[in-house]
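S.K.: Listed below are the structures to be examined.
Laboratory data are not the source of any read-out in this text; all were calculated from the coordinates shown. These numbers were taken from a predicted model, which means no experiment stands behind them. Cβ atoms are built from the backbone, for glycine too; each structure is taken alone.
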Structure I
Amino acid sequence: MITKTNDTLFTAREVFDTEIIELQRVKEKLSDDFEKAVNSIYSCTGKVIVTGIGKSGIIGHKIAASLASTGTHSFFMNSAEGLHGDLGMINENDIVLIISNSGNSPEVLQILPSIREIGAYIIAMTGGLNSSLAKNSDIVLDIGIEKEACPLNLAPTSSTTATLVMGDALTVALIKLRNFKAENFAVYHPGGSLGKRLLTKVSDVMHTGKDMPLIDENDRFDTIIYEISNKRLGMTCVMSNNKIVGIITDGDIRRQLLEKGELFNTTAKSIMTKNFKYISPENFAVDALRKMESANHKINCLPVIANSELIGVITVHDLLDFR
């Protein structure tokens, strides 16, 4: 029998409501132990090893990945694999973040004595505050919930969400503590569109040398039109004694034509924009796009200047991939 849409939506909303309520409960239980956990990870001279089994292990994978991508030396170890040699990856300078909702998962409890023997610091993420895991940990982060969203109150739902959000809270708190910036994030994400957005500099995409449209301030209208058309960037830089003194864009040309009609005896100096915006080659490409889009009047190009010298030109078309 096919479920009615209204019944399905009711169930979905019920799941959201239940998990939101449980997250609120976990939030209200945050204590000084959370701050201690963050500070211990921040000051750790070794690695952070996240471990768990089953659904907790799956969430642990994500937490370890989030920590690793934001400046914390972290990786995930399956608790069952820890029983068969992977504990060799842990040393006394490390922190082991152990995830178990009940705190009594057999695979977790079996590796606890060895972790203690190694001398690593243990942070437990558990809802079982009286469990063996909690009693054998240095810090306990309470992720205990009262109700799973599962109608049988069996399938991990609210509990895994609470674990995930607690891991996110650790990650974000550490991002702020480390003053982790977009350029730092980019180092760990060099691939794909995100890496491209965060790593590409103006110098990587600007037009240089013979590709730059250049005219002298005394050049007349026909030369201006030729240079803009020939270089196909919708603008030209205006030079005087090898220094940029202004820019002329397609828009400037159109406005002058509407206002004056005949321009063939007009010089570049008389129609150029003197107070133009520009950018440094060391700025990121996204900064150039932001600068163009935040201008009072929309602009589509920026001269690139270093040490008071014009070295390139960048246009909005060069930055379409960075929106």
Structure II
Amino acid sequence: MVNHSSMLPPAVAFEQIVSKPRLDSYRGYWKVGRDAAVGLYMWNGEVCGEMSKLLSYLEICLRNGIHREMSFHVSGGVDRSVHWWDGVAGQLKPEARSQIQKVRDKSPHVLLSPDEIVSRMSFGFWPNLLAWIAKQRPKVASKILPAHPLSQPGAKLNWFNAPARQRAVRQFLEFSEIRNRIAHHEPLWKFAAVLDTAPNPATQLFPASTDEATTLARFERLMKQYDEAITSLSPLLHASIRTSSWRMRLDFLLSPRGVRRFKDCRHVTHPTALDATAFSDEFAAVVQRDMPVKLRDERGEGIFVPT
């Protein structure tokens, strides 16, 4: 009988590594003991890692789409990469102009190309810029997000409709907030309430998460929003991401079984490596044990993870 918790860093030592208050937040929210809290802390790290991959695709696709279409817009359809921000500088918000200037100021003796400036802007710059474009340049927004419902010819609701436009942009702004939480090592599972600030007073769209069930429900909503956002930018990219092995792994992590594996400290690799014959003979036991296991042959070792 394997003691799964003994394969983890001792909880007391782990508290000293990540701080007791940080680990206590897991114990209180998930209502678990120390060992389970350590497992859930590692679960959050795994979720953050996979979510970062998703957000990197979103960022690249969004920023490149904005850069391309704004370049075409400013150059009259001639060039897909120009310093378009200079052409609309008088209309851009001061914060956007300031962020662009900061990038330029870091290389005062070099004339940065448009692509170089774009590559050095932070993730948060783009959703905010999209909000400005959607309001000030609705036709450009429809080209940046060609598969979005608001971009479809003859759509009853389009980018000229303020409430619909605000709802569409809010999705991208939420991803910026998720990216910030990952960067600052904050728990992704602790969701704040989502408010619709269009009406006065603001109305609540989704309540804050309070336990495992509501956390997984909010993650389900987040993943649905991600799929919609990526599809609006590029249906082909979404199809590729949706069938990737790491997206499937994230879906598993965000399932009750995925959470339970880490809560029960079964995410650590079983210490015994199996060859092909032993793996075949013990397959049912491996699946029932629900732990990663090392596989070994003459070429080396790999890991099998039940999902």
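S.K.: I, II: which one has mean count of other Cβ atoms within 10 Å over residues 102-109, as calculated, at 19.0?
M.R.: I
S.K.: Among the shown structures I, II, from which was the value 14 of relative contact order in percent (Cα under 8 Å, 6 or more apart) calculated? Numbers along the way, then the final one.
M.R.: Values: I: 14; II: 18.
That value comes from structure I.
S.K.: For which of the structures I, II does the calculation of distance in nm of label points 7 Å out along Cα→Cβ at positions 150 and 214 return 2.9?
M.R.: On the way: I: 7.1; II: 2.9.
Computed on structure II.
S.K.: Right, here's the next one. If helix-only ellipticity at 222 nm (-39500 (n - 2.57) for each DSSP H run of 4 or more, over all residues; to 500) is computed to be -13000, which of I, II is the source? Don't skip to the end; give the middle numbers.
M.R.: Values: I: -13000; II: -18500.
Source structure for this number: I.
S.K.: Assign the value 2.4, calculated as distance in nm of label points 7 Å out along Cα→Cβ at positions 70 and 238, to the correct structure from I, II.
M.R.: Only one of I, II returns 2.4 for distance in nm of label points 7 Å out along Cα→Cβ at positions 70 and 238, namely II.
S.K.: Using percent of Cα pairs over 31 Å apart, single out the structure from I, II with the greatest value.
M.R.: Looking at the calculated values, the largest one is I.
S.K.: Of the structures labelled I, II, which one yields 4.1 when distance in nm of label points 7 Å out along Cα→Cβ at positions 134 and 286 is computed from its coordinates?
M.R.: The read-out was computed on structure I.
S.K.: From I, II, which structure was distance in nm of label points 7 Å out along Cα→Cβ at positions 46 and 94 = 0.7 calculated on?
M.R.: Considering all the candidates, the number was obtained from I.
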